[in-house]
Structure 1
Amino acid sequence: MDAPTPTVTVEAEPFIPYVQPEDMDGKLDPIVGPYMERMGFLPNALKLYAHRSEIAVTLFTLNSNVMRDPSSALPQLLKRKAAAICCAVNGCSYCTAHTCSMLKRPNSGNPLDNEGWGMSEEDLQALIDGTLPPENEMERVAFAYVRAATEDPTAVPREILDELAEHLTPPQVVELACVVGFWKFYNTVHDSLHIPIEDFLLGDTGYINVAPEKAYGGHAGAAE
């Protein structure tokens, strides 16, 4: 199966300039180096966050603690799938392209250092549209919560919360809620700044609908 037709075809210019790596505050060095090693590139978002290095340090530390800390209570792949769902439901094409690309990237065998999950195109599209069969009861309940909490955190059905309590431990429940909240924050910042999607990720911009007038910056319309 081929990837969906891209909806963003050109990497736009940001409306404020990026901070280039050579001009970044030295306190970002412990973040930038490992990030480039793990991801293989320096995201446009990080080059904007670098304007406020103190905030950047806090955000990327939070990113690591929520998504890939060795102490994680939830499986890392489950959280990566959850992140893709969050980003698609939130309508953020920048983050959806990033999360989908990471899920499709070949598995390196060491996700803490060089993250890739080798997910097939067919499974990825089914994950985004909600038709992928869950791996187990934990995943089924977790993804039901992720979709409900992302759509409206005030209206998560009690039956979903009861199932969370049945199939996940309290630390796992809290961690899952933090995954949802983290991506709501990231998606809001990235969408509102119209952060341009990197050129080599434009092929992964077809997983959600993008309003034509917003396509230059990576803001999406309603998720499919």
Structure 2
Amino acid sequence: MDRGQFVYKLIACISIIFILYALVYNFVIDPGAETFLSHKVDLVRELKPQIWLPVMYVHVGFACVAMASGLINFSSRIYEKHRRFHRLNGYVYVSSVLFVVLTSGYMAPYATGGKINSMGFNLLNILWLLITVTALVHIFKKQIQKHRRWMIQSYAFCFTNMLIHLFTFVFHQVFGIAYVTSYTIGLYSSIALLLIVPQVLLRALKPIGIDPDKGEKRRPVL
């Protein structure tokens, strides 16, 4: 097994586990998001659960779809043997990202930690949308290699929620920092990692497909 296959299988395992966790936790264990909402204090705007909760369900649902569809499209077998499906699934991914960004935009003003975290989530939304649109523009121009690179950068944002809560848990439970402060650290630490890690990964592994400028065959990244 080469490095590309190992990375793909590792990401696949993490993605599948997280999708199952997100669905079970948000729709079965705590469908009212009572634990999460208990940390939202001193909000400037009044949070209306009858609106916020349905928006959150849509947000979680499409985030899971984006994570699953993105993972599938990074399969070299799917790309090589089922190009039409790859293309259609790509539109599913882009549409899902759009829904995630829109619902996140609604929820941002109610972010745990107040305005500083609302700004962080709005920054995340803008970055994810711009990166995804850039990837789409490159594929319309038949620039496959650039499209793949930007899609890897875009797909990293599917792990935003997981990273934020992982950092929050570590800083709050392990280091004893206040939950809201831990959440803020987790948010901005996640933004940094989401921008840096894909670039490190791209440099560590050879990209997929064919470089249209050089006609050079490449090994799969994922």
Structure 3
Amino acid sequence: MSPTTPQPVPGGRRGRPSRRPEIFAAALRLFRGRGFHATSINDIGAEAGVAGTAIYSHFATKQELLAEAIREGAGRIGAGMRAAVAAGAATPDAALENVVRGYVEVVLDNADMNACYVLESRNLDPEVGQPLLRSERGLRRAWRERLLAVRPELSADEARTLVQMAIFSIVALCMHRSRIERAALVELATSFVLGALRSGVPDPRPHGNPSPRT
């Protein structure tokens, strides 16, 4: 099952507007703020403005709600990243910036989902978690390809490590809410990550230790 294509859940009430978006948003806010196990279905219903029992017309269990909410958010992130990868760029450096900026924007727009995925992924069934892990690997591969086009001197391990650190630093923005205005935060995060990716890999020898003579 693809993490970017949420499947319809049986049991929805026909003829009524779907409350799934509101339920998703409420559940993710509460899972992020209180934790999965400390949040009840009634809590989610109250936050979403629906009866807790009405949620069961959309989702069989709280775990299913978590899985569907994360899958829905992963679909939005996947779509945003495909657009960033496909965007035209005059230079390899511009292509790298497109991917970094696109990821910063889509992650900030889905901050609750990202935080929940980091904090609560252990509560996902393998059939949900494995496709998400495959999507993560595809995302990192796209980053590495663009980074190596800019910095071909990097080894595969160096490129992999730089990309992991860059992605984790962006996802960390979701763990604590910032008071910085969104547009300014996008610029700050994009500049920070690009600076790290473009910087040289330091010499692993201790400072002041001269090269051994041959």
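What follows draws every value from the coordinates through simple rules; no lab data is involved. Given the structure is predicted, the values throughout are model-derived calculations rather than measurements. Cβ atoms are built from the backbone, for glycine too; each structure is taken alone.
To which of 1, 2, 3 does the computed value 27, 21, 17 (semi-axes √(5λ) of the Cα gyration tensor in Å) belong? This figure was derived from 1.
With helix-only ellipticity at 222 nm (-39500 (n - 2.57) for each DSSP H run of 4 or more, over all residues; to 500) coming out at -16500, pick the structure among 1, 2, 3 it was computed from. Of the structures listed, the value fits 1. With respect to distance in nm of label points 7 Å out along Cα→Cβ at positions 92 and 124, the largest value across structures 1, 2, 3 is given by 3.
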